[in-house]
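S.K.: Multiple structures follow.
Please treat every number below as a calculation from the coordinates, not as lab data. Worth saying up front: this structure is predicted, and the values here are computed from it rather than measured.
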Structure I
Amino acid sequence: MIEITQFKSIRMLSYLTDEMLEKIEPITTIVDYKAGEYIFREGEYAEYLYSILEGDVGLETEKHSSKRILVTKITRGMTLGFSSLLDTDYRKYLGFAKALTDTKLFAWKGVEMEKLFVRDYEMGFLIMRRIANIIHKRLQITMTQLVDIYQ
């Protein structure tokens, strides 16, 4: 069983009430990755949304088939795999996520999260608003990197 306090360490979930977090617990699994393992790869079916309990994850993009570039590093409390909730037609991951250290993650199936959001619209709104803010910040990081590259 997962403790509610563990959920509160996740930024995306920190805005939710204890009652909402109790609804998430039954659909939550914990997965482990060793340093160097890929959590997901660009183009794969986006089945899971993840949040980091322990470790560091590198978000990468592919420059060409033999070269990947680290876009950003994310750490404890941060979330990845948004395509599992956002890309409802194709559900494909848009980049690569690689464990930079031994990593422990919460994992939620996107379809299970969507079912939960239908039953609790307020929770769905709060989570999706937080995801939108995270995506906005990551887009700002990427834009800054592009400006640095092309100046």
Structure II
Amino acid sequence: MLLSEIKQYLANVEGVNFQLPSGAFVPEHFHVTEVGVITKHFIDCGGKERLDKVVSFQLWDANDYEHRLKPKKLLNIIALAERKLGLGDWAIEVEYQGDTIGKYELGFDGTNFLLLSKQTACLAREACGVLEAVASPAQASCTPGGGCC
């Protein structure tokens, strides 16, 4: 989800609820402790230099049980971050503490914001000789020395 999308959704919802991939919800008394920019400057496995930026939201579950973040308040926090940090219309990454800090993509089901599991991927498949997924193992012609195993 892009920053522009969450702003549209927040303008039309009554509450701010985040649902984990397990189906459980982040406790309703959570805080957004950070809105920021994460910049990743790297070389992929094909040798190509890349620069990625995402908007980061950090959610924190405190023992402040009376706290409730309203959509308008989160919109105000986002607006301040846009002014102060120069946020672009980048994808949003959400950090939330489970057993360790989890990083999630963000979705929306019409009512709730969904924390979606992130996956790694090869960014230079053509340079690495990684084949695209095939419909069935019988379609793969992977042989020793063939570069796909």
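S.K.: Which structure, out of I, II, was helix-only ellipticity at 222 nm (-39500 (n - 2.57) for each DSSP H run of 4 or more, over all residues; to 500) calculated from, if the result is -11500?
M.R.: Value -11500 for helix-only ellipticity at 222 nm (-39500 (n - 2.57) for each DSSP H run of 4 or more, over all residues; to 500) corresponds to I out of I, II.
S.K.: Can I ask one more? Relative contact order in percent (Cα under 8 Å, 6 or more apart) was computed and gave 30; which structure, I, II, did it come from?
M.R.: Structure I accounts for this read-out.
S.K.: When percent of Cα pairs over 26 Å apart is compared over structures I, II, which one is greatest?
M.R.: II
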